[in-house]
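Alright, structures below, take your time with them.
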Structure P
Amino acid sequence: MANLKGVERAQYVQEMFTQIAPRYDLMNRLMTIGQDVVWRREVIHRAELPSEGWLLDLGAGTGDLGREALSQQPGCRVVAADFTLDMMRIGRQNMYTASQEPLLAWCGADATRLPFPDRSFQVVVSGFLMRNVVNVRHSLSEQYRVLSPGGRIVILDTTPPPRTPLSPFIRFHLHTVIPTLGRWVAGNADAYHYLPDSTESFLEPEQLAARLMAAGFREVGFQRLMLGTIAIHWGAK
């Protein structure tokens, strides 16, 4: 699954997220023991979003990062973009049900061909997107294009775990616990086999940082989290 390329990979990812959309948020809370909420808070903190700035939540899913941005900066304008429309439909429905401040717009979009003009946003953030895109270089180039000068990019994603004495425990969690939860909670073990496979085949943090710099970003850095299985990357245009 994780070794699929091009159109086949894009179609697989889109169909997979459509299937797991109703339980996606719950699965994230369970898999991370609730830490994904803390990580998203840190993503928005590192974004340094101006009080009335424009933020693009790319690969938005149900809009968790966009909601966190509105929580930290109520005056900001948030556009959520994703190519899995069912994920965004659930996100919109959940926001209205909870009477939360709505995002400015929800937009169907391919992360490698963004439908936005140059210099549209002060911030672009993404959560668990980049390991799924078919071309990381094209996606980073597009994110750079839609950022205004001085704008910031912040990326949250899984990352290949480092080899440590805890590696057997981490591998058990990735390849046994997560697929089992996926089968019980989301009714889709295959999707949660894809998660560890795509994590282990994704770029190392140092490699993704190098890709950010190659795309033109400066002040690039990253932080590993959760025993090295998660990383937050950032940079500025």
Structure Q
Amino acid sequence: MSTPLLMIEDDTRLAHMVGEYLGQSGFVVHHTPTAQEGLARLQAPGASLPDLVILDLMLPDMDGLEVCRRIRAAQGDVARVPVLMLTAKGDPLDRIIGLELGADDYLPKPFEPRELLARIRAVLRRRSEGAPTASQAMRFGSLEIDRDARAVTVAGKACELTAYQFDLLVALAERAGRVLSRDQIMEAVRGRELEAFDRSIDVHMGRIRAAIEADPKNPKRIVTVRGAGYVFAKQQD
């Protein structure tokens, strides 16, 4: 069975090339050249959702960052569709903003098709994998992490996290009380290797804190250990 993807990209030639290449690996790429068409496809009543959205940053009718924000603000399953953002020239600011808005990964243009394929597979793997334990729910005070449902709640209220952010939170929670470096956290979720001086992990941690902490500026659940990394508190309210 083919894995459906949606590519929102105004470069039709690039989209065709990507579609042909990914098609050899079991993916089917649906292409829309504008943001409005892409959003309409995602939000069409009764339409089947793609497993992942490949989203260009520079679109003719709307900034890709705004498209990402609208996807994450949508109702139901649309908000949880993984987003891989294509950023022009790998601008670090574009990457950071995209991650802050909820993108699961980014890839600077121009890119090698093989790297795009690898990143897509990594994002989808993180989405599908669950920890092999008898009980998939973890509870820390009012915080509950349900690995089967891939859902997080605080005092019964749902927290919105991307697939990658959910996996980061699980990796920390499974090692509660242990200080983990950024490299150890990234290795735990088996994602892409860290680039030199890559601070995207900090951006994701900020988003997770915003979702689960009572006061993200004074976190009690995920604590920064200066010069070492992060620790997930065992004892929580």
Structure R
Amino acid sequence: MMEYPVFVLSFCIFEKNSYSDLVTPSLRRLKFATFGHDMVILHEMDIRKKAGAFSMMGKDKRDMFLEKLNVLIGETDFTLISAVIDKHRFKKENTKETHIYYLAMQIGLEKLYHFLQSKKQDSRLTHVICEARGRTEDKDLELDFLRVCKGQNSLQKPLPFELIIADKKTNSEGLQFADLAARPVGLSVVRPNQINRAFQILERKFHKSTEGEINGYGLYLYPPKSEKPQGSP
């Protein structure tokens, strides 16, 4: 089976009052209405492959859930930043043996800082929540995160971020939004001519320039968009 050609890391940015008062209860209400409880952690892969809580769900119920989830995401106030990296080009050009996750994280943090500047919030501490990936990987992530935030980045300046690594079982609405966003964003790059309703909803959420441009702002492609990722049609 051919390897998925791009790596995507998505950052979903929420205003704290909106997140606690609207986002969290809205997603939990949808879970209660669908499953009878709110303990289900939404992973895009589980939904797509009909695993976990979705393994026994019929097509009609699953389609109804997805429709309601799309409406909820469309109505939720958040800003999206995604780094999409062509795996083949990264492997070919990566002479420093940087992990692809860490490159995506650095890109995301730099774009996040630009977003905060646009909101005049760049002098305030912002917490960045990442899902745990394993003891060794988490330790490496902490070190690389600190390296970027101490000034080893393309901006050549300290970044006001604090990392929080959350256990995979943490029922974080923000992490679930980010997980659900990654594949539709990746597919929009790999298969730009394919119908992608989820991306059409997410496209409105990207951080934009003052002229409304998302490429290079909320959506960063490596290599640049003019060069198609390997595997593109």
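Coordinate-derived values only; no laboratory data. The shown structure was predicted, so the numbers you read here are calculated from the model rather than taken from an experiment. Cβ atoms are built from the backbone, for glycine too; each structure is taken alone.
Who wins on distance in nm of label points 7 Å out along Cα→Cβ at positions 17 and 57 among P, Q, R, i.e. which is largest? The partial results should precede the final answer.
Details: P: 1.3; Q: 1.9; R: 3.3.
If we compare distance in nm of label points 7 Å out along Cα→Cβ at positions 17 and 57 over P, Q, R, the biggest value is for R.
To test your reading of the models, identify which of P, Q, R gives 20 for relative contact order in percent (Cα under 8 Å, 6 or more apart) when calculated. Structure of origin is P.
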